[in-house]
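What follows draws every value from the coordinates through simple rules; no lab data is involved. Being a predicted model, the structure only gives us computed values, none of them experimental. Cβ atoms are built from the backbone, for glycine too; each structure is taken alone.
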Structure 1
Amino acid sequence: MTGTSHAVIGTASGFIVANYFSATPSATLLFMGLGLISGLIPDLDIDGKLSGRITISHKIIRSIAQLIGVLLITYSFYGGSDEERTIGIGIGLGMIILSSLIKQKHMLLITGIGVVTGGYFLDEIWLFLLGIYIFISAWVPHRSYTHSIIGLIFFGIIAFHLEAALDMKGIYYTCIIGYISHLVADSKLLPFNKRGIPLFLPVSTKEI
């Protein structure tokens, strides 16, 4: 399935969850943004040797990196001390600028390092773990661990800590549903998919 389709489904997931929790208009936009990211993020994986062959358009990868930078700036602006706010905004701006300059094959590595750094200095577990996820995605083959139960569980942990940090019910479900929607859309459950996903890695490499 194309990146655009994953994005649409993920965004719709966020909208549905927002309505279920009777979210405010601003919270609804946040949920839709998180659904968009969750619906796309399994496809951040590229060739393990960094050959530069990315599974979705490099423009989408750049947009994700820039969107994460914007979210980091927004989060830093509303929370933390003046020092933490300055650090968070600085890292977010750096991610936005670097993502527009660096080569495609290095984008995920630099983004992952930037997010890990931001999570460390802001003392945010969800951000630190997200950086690890992005960094690992740069090394694993396409449709491997990010398309497995392990990837889902790891992202679920990120979502759990994000919901706790923002104290906003529904974020966890938005992220989980968005992620699952990607796995289902790439699986053999849909008859038009010639390939499936190795859902049970590393126990089994069989595509579901």
Structure 2
Amino acid sequence: MHPNPVFRKTTDAGNIAFAQKRAFGTLAANGDLGPLLAHVPFLLSDDGTVLEGHLVRSNPLARALPRDGVMAVTGPYSYISPDWYGIDDQVPTWNYIAVHLRGRLELRPQEMLHDLLDRQSALFEAQLLPKPPWTSDKMPDDLMVKMMRAIVPFRLQVDSIQGTWKLNQNKADVVRTSAAQEVAQNGIGLELDWLADLMRGAT
């Protein structure tokens, strides 16, 4: 996390809401031979204490559990040119959102997998309305069972939530607004309109 406390004022509730909305991140843990990473969808409880997901059974991370781990959830980001501020003596930087959820990673019983998959698909399918949602009962039972053998459920018992919302809060309003306009029009990154709006509203 960025060391400047001005970028770390978002509450746990704000960081949890962001992670829940994103519902996809990079799961990381230290392995015996070095860092292990997996890019996975997840569900996060309303209080932010329990994160659930699944891994391909053959993933080295799945084979390494239990151990401590972190889920890194990233949001919009963009390069910020010093010229965009309209003031002298500035340097390049990046604005971004990142939330880290740390805790103990462990595998869960295989019989919990089907319910987890149903809840995960329901979360995303609900966002595709008016399309009728896909549900697992559309799959033949034997095929669903066969496919589930390839993945395993896991849980991250979250004991630490940290978030960096780097939005030029350390700049004057007029300077930050000027940079936000350039991000929206000429930014290099992802979800630039969202980032620009967040920069405009940052304090």
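The maximum of distance in nm of label points 7 Å out along Cα→Cβ at positions 14 and 182 over structures 1, 2, that is, the highest value, falls on 2. If distance in nm of label points 7 Å out along Cα→Cβ at positions 110 and 134 computes to 1.2, which of 1, 2 did it come from? Derived from the structure labelled 1. If helix-only ellipticity at 222 nm (-39500 (n - 2.57) for each DSSP H run of 4 or more, over all residues; to 500) is computed to be -22500, which of 1, 2 is the source? Corresponding structure: 1. For the structures shown (1, 2), distance in nm of label points 7 Å out along Cα→Cβ at positions 22 and 190 is largest in 1. Structures 1, 2 were shown, and P(r) over Cα pairs in 10 Å bins from 0, in percent at 9, 36, 38, 15, 2, 0 was computed from 1.
Figure out for me which of the structures 1, 2 the number 27 belongs to, where relative contact order in percent (Cα under 8 Å, 6 or more apart) was derived from the coordinates. This value belongs to structure 2.
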